[in-house]
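Where a number appears in this text, it was derived from the coordinates with a stated rule and is not lab data. Remember, predicted model here, so these are calculated numbers, not experimental data. Cβ atoms are built from the backbone, for glycine too; each structure is taken alone.
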Structure 1
Amino acid sequence: MQTRIIDGTGLARRVREEWRERAQALAGRGCRPGLAVVIVGDDPASRAYVRNKIRACAELGLHSEQVELPAEASEAELLARIAALNADPAIHGILVQLPLPKHIAAERVILAIAPEKDVDGFHPLNVGLLATGHPRFAPCTPAGVMLMLEREGIDPWAKHAVIVGASNIVGKPMALLLLSRGATVTLCNSKTRDLAAHTRAADILVAAVGRPKLVTGDMVKPGAVVIDVGINRLADGKLVGDVDTAAVMGVASHVTPVPGGVGPMTVTMLVVNTVLAAERACEAGRPKEPAT
């Protein structure tokens, strides 16, 4: 079997071009989309992620602000900055880069972000909307995966989807999105017994557990679609995913590479969510037509 490698970088470029037009249309109406990215501390990986997000905003013509706080900043300081961004009409999306220093409770920080500006989709209100099938914002990585499947012509309807990794950021919302598209979903975690028995039953397999090359060729059903969300850095500095890509070639029908697969789509969906937030804010701020 010939395995198709899904080009996430190319797809992200095309999607950003599509959404650039919507962002420009908003700006022409006096409602330029704006994203604020908040980073606490000097973690190199977090700074790299933030640079990519700010760069994506520039590509689409979005207004962006990078709010930097030292690692020793208090939780109260961070919450005060979020409150100011909540009240800023030029900011439509707020993202606080995780992880945060240990003395700051991520749950309280997420709860402090106005739900209509929570473009990461982590606020409990937005999680509830997603769970009930009425998402305001879908978390960026799962949303990016769903768009990849759609553009590849892969319909989850009546297919068995298996997700390895049950995090709030990827695994759980991924399960909800696939359920909403008619898939039968199995959600596995690090404690799942006989993991390979589950993965071999998958028509769509999503690996998002953070263990390098966990998924091998003998764990994949012939013809399955394999989505690798993992990003792991080996001792030699090489980036690899949760899937042994070379081992699944010739077994899977599709596979996403690392790097260049899901990662670019995650950043892209962040700016997509920001434009959506701006559209809603702009529409809410328009004067209502008088009744006739």
Structure 2
Amino acid sequence: MKLVNENEEALNCMEIDDSRISAISRDRLKILQMLSKKPMYAAEIARELGMEEQAIYYHIKILQKAGLVKFTDYEEKRGGVAKKFIASTESVALVLKDAWKHFTNSKRAVPKIFVPFVENETFNGVFIVGSPDPHGKYRARASEFPILELAMLLGSYATFSFPLYLLDTQIKEEEKKQNLILAGGPKVNMLTAEINDSLPLRFNKETFEIYSKFSKKRYSGNIGVIELLTNPFSPSKRILLIGGLNHHGTRAAIFTIIKKMKQIEAGNKYSPKTIAKVVEGFDENGDGIVDSVEVLE
């Protein structure tokens, strides 16, 4: 069976009863822990624990009888045979109450926009966020903090390893050739500015309206975009751009991902096979935070 912790990490586990638990003493527990890491000879264990080799063989025999240790290999030494042993499992569990319940894995089907970024339930990519310091052509400070909400959502589908993100001022050319999630428009994210001309939903450099190549429309206000596209730096990789004309627009885009995923997966209104959405955010309760969105295309 499996022993699962609160982080949904698992170990192979052996259920033990009172006959097996009686085979575990303090010394035998130390031996078990050593043999769980690698196969070892009794002589090796004796040296590390400062015990007689015959005493180690005695303890191993008891652990073998309980099924906690098993023989794995041998080597002829000085006319004799040295046996190597290994633990039978990574962990043991004593069940106090036999009241098993159905275990539901929290992992759900991965949404289409996240599929390129999830491999074996692990995040395969990196977030690129704008630097909070004045930078780039516009000397802008990024404040795309709603991307935290997207990271929390993505975390329900995949684990990750550090680093999860890089600043747009830190990324190197080789690092552009992986799966990327870009936060923010070209004013605050220099990598968004670099690929802007190839975007199906493009930021106008003069007016900073959003221009759609599908509808030929222009949008202004608290407008956000969600675009899944081929990475121009590496065609086998993908870029997910979530940005806006301002930080309200970025929040509107993320709000849409959280609340209206099915509409996103339906594709653009004028090109259903393309995930490229234009959304507008609204602050209905007047607290300065976008709490409602409308999908425009």
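For the structures shown (1, 2), distance in nm of label points 7 Å out along Cα→Cβ at positions 47 and 111 is largest in 2. Hey, relative contact order in percent (Cα under 8 Å, 6 or more apart) derived from one of 1, 2 reads 12; which structure? So the calculation was done on 2.
Consider the structures 1, 2: one of them gives 24.8 for mean count of other Cβ atoms within 10 Å over residues 135-142 as calculated from the coordinates. Say which. So the calculation was done on 1. Ranked by percent of Cα pairs over 26 Å apart, structures 1, 2 are led by 2, which has the greatest value. Here helix-only ellipticity at 222 nm (-39500 (n - 2.57) for each DSSP H run of 4 or more, over all residues; to 500) was calculated and came to -6500; which of the structures 1, 2 was it taken from? Label of the originating structure: 2.
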